[in-house]
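Several structures are given next for inspection.
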Structure P
Amino acid sequence: MQLDQRLEFIDSLVPLPHVIAPRSFGGNTSITPLHDIDKPTASVMPSTIDAFLPGVSKEIIDDVNLCKLVMQNAASKQYPNPNQLFEWYKYYVDGLKKLGWVIQSHDLQEVTIRRVGLTIDQIAAEIAKGLVTAEGAQVLQKIGKLAVEATQKDDRALNIFNRENKIGQQAKFDIAPVWVDKHNQPNMVLNCISLDARESTRGILFWKSTKQSTTIKTGAVRTYLDGKVFAGLRGPLYQKFSEAGEKFIADLPDF
């Protein structure tokens with residue numbers, strides 16, 4: 001795809017929704033915790049936690065978050081029905097590709113996990129296993145657990161995460177580990193998982209499986225952001241979306 005086609009795509013994307021009552025997110029949204037590049041950290045968006053491994057700069061964190069937020073919003077406008085998860089996910093991933101993300105491997109399926117007491121970070125780690133090394137999966141599971149626990153304790157982050165999911169319904173979520181490669185490009189296992197969350201009275205983030213088997217719909221891809229392509233898109237993307245995007249992103253303190 002040529003640069004002018006990618007720029008036209010950005011121009012065609014729907015704007016982020018207007019937040020009528022921003023105070024519902026609590027706190028001062030202009031305060032962002034300082035990030036030590038040598039430590040893991042995480043960011044929270046609607047139904048999404050991006051868990052960043054050590055070595056990821058604040059600029060890359062912002063790039064990853066904004067790309068995902070913009071395309072999640074566009075996909076939800078196109079496919080608002082919760083039963084259209086796979087269609088939603090395909091539109092979402094195809095849009096990320098137009099923003100410079102390169103898909104290396106992918107997996108779309110409906111699976112049944114037979115285990116009681118599963119949490120959503122454990123499910124995300126289970127899905128990621130097929131796309132990373134065994135050692136990498138262990139690191140991702142640890143960081144994912146820390147990110148979920150930190151979100152549960154942060155009122156603003158929790159409100160943002162729960163913005164699109166309602167208690168007692170089928171819910172989708174994404175817990176995505178992000179790291180940089182030798183070219184300083186962000187790599188990510190992009191998860192999208194949907195499950196029956198009616199058992200949880202506090203929302204999907206506090207869900208645990210209480211039955212012997214849990215059927216989930218999942219989409220997962222291993223992807224990286226092509227820095228050369230994104231360099232020509234970063235300015236227009238930030239100009240159109242960054243100000244509104246601040247209301248939908250909470251950066252957590254380093255772990």
Structure Q
Amino acid sequence: MCTTAAKQLNDSWYLLKTRDPVPWMRWDDEIKLFDSKADKFKKLIIQNPDPHEDGYYGGINGKGVAYVSTFVRVAENQVSYIRRPYVRLILDASTAKEAVEIIKSFNPRIGGNMFVADPKECYGIEGVPEKYLIEKVSEPMVKTNHFVNLPNRNLGFDEEENFEKWSYDHYVRAEELISTANSLKDFQQLLQDRKNAEKKTAICTTKEEDECFTHSAFIFDTKNRKVFYSQGNPLENEFKEFGF
């Protein structure tokens with residue numbers, strides 16, 4: 001249950017994400033620099049701290065290519081993007097367009113709502129087991145836990161009370177905020193937003209509201225190849241800057 005957004009600002013594409021893990025996922029995460037012979041470019045990746053368990057949640061490479069995603073479970077056989085090594089492979093790309101081709105090459109396909117961007121271009125992707133829907137992004141855009149274009153329904157909506165309302169509520173709120181955001185501070189405030197908290201459908205949720213609350217948040221600045229990462233709930237933890 002995450003909120004992702006993309007916006008072009010000051011000649012850079014910014015990708016945003018809150019991480020609201022479900023109970024079967026590891027809740028803690030960390031940022032790690034990948035710089036080895038296995039990596040085409042240096043990469044900063046938000047990941048599970050245990051290298052023997054699943055968990056790449058998003059990242060950026062030294063060429064300014066960034067990736068964020070949120071899972072939308074529409075089939076029992078669907079593959080999640082968080083499973084290694086998908087994000088790390090995507091960040092072998094030197095451009096956003098090349099990253100899209102890497103994603104298209106995966107067999108089976110990875111599922112969910114995705115953004116991939118470089119300083120000049122951004123693409124939004126909706127992925128289900130049978131196909132990808134890919135669109136070039138020119139205006140600010142938001143993706144949560146439902147599809148805007150594909151008709152496929154998140155199976156979790158029929159299994160978890162309030163999940164569907166939460167996905168649509170924070171989608172509408174994030175669209176409102178990203179349309180007027182004009183600074184890094186605005187992006188941070190979007191990821192900290194508490195509107196609809198009384199309904200437990202805010203963008204940033206707390207442990208008092210839901211066990212799947214916001215455990216971290218991050219922003220990728222593609223032009224300057226930087227990450228602004230809150231390790232822990234962004235209401236309680238500051239965004240720290242990372243770069244190459």
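Given 3.2 as the derived value for distance in nm of label points 7 Å out along Cα→Cβ at positions 57 and 193, which of the supplied structures P, Q does it correspond to? Going label by label, the one that fits is P.
Could you figure out which one of P, Q the value 18.3 for Kirkwood radius over Cα pairs in Å was computed from? Going through each structure in turn, the value belongs to P. Which one of P, Q has distance in nm of label points 7 Å out along Cα→Cβ at positions 65 and 177, as calculated from the coordinates, equal to 3.0? Considering all the candidates, the number was obtained from Q. Of structures P, Q, which gives -5000 when helix-only ellipticity at 222 nm (-39500 (n - 2.57) for each DSSP H run of 4 or more, over all residues; to 500) is computed from the coordinates? It must be structure Q, since only it matches.
Comparing volume of the Cα convex hull per residue in Å³, for residues 41-160 alone across structures P, Q, the highest figure comes from P.
Work out the source of 19.8 here, i.e. which of P, Q gives that when mean count of other Cβ atoms within 10 Å over residues 9-16 is computed. That value comes from structure Q. Comparing relative contact order in percent (Cα under 8 Å, 6 or more apart) across structures P, Q, the highest figure comes from P.
Each value in this text was obtained by applying a stated rule to the coordinates, not by laboratory testing. These figures come from a predicted structure and were not determined experimentally. Cβ atoms are built from the backbone, for glycine too; each structure is taken alone.
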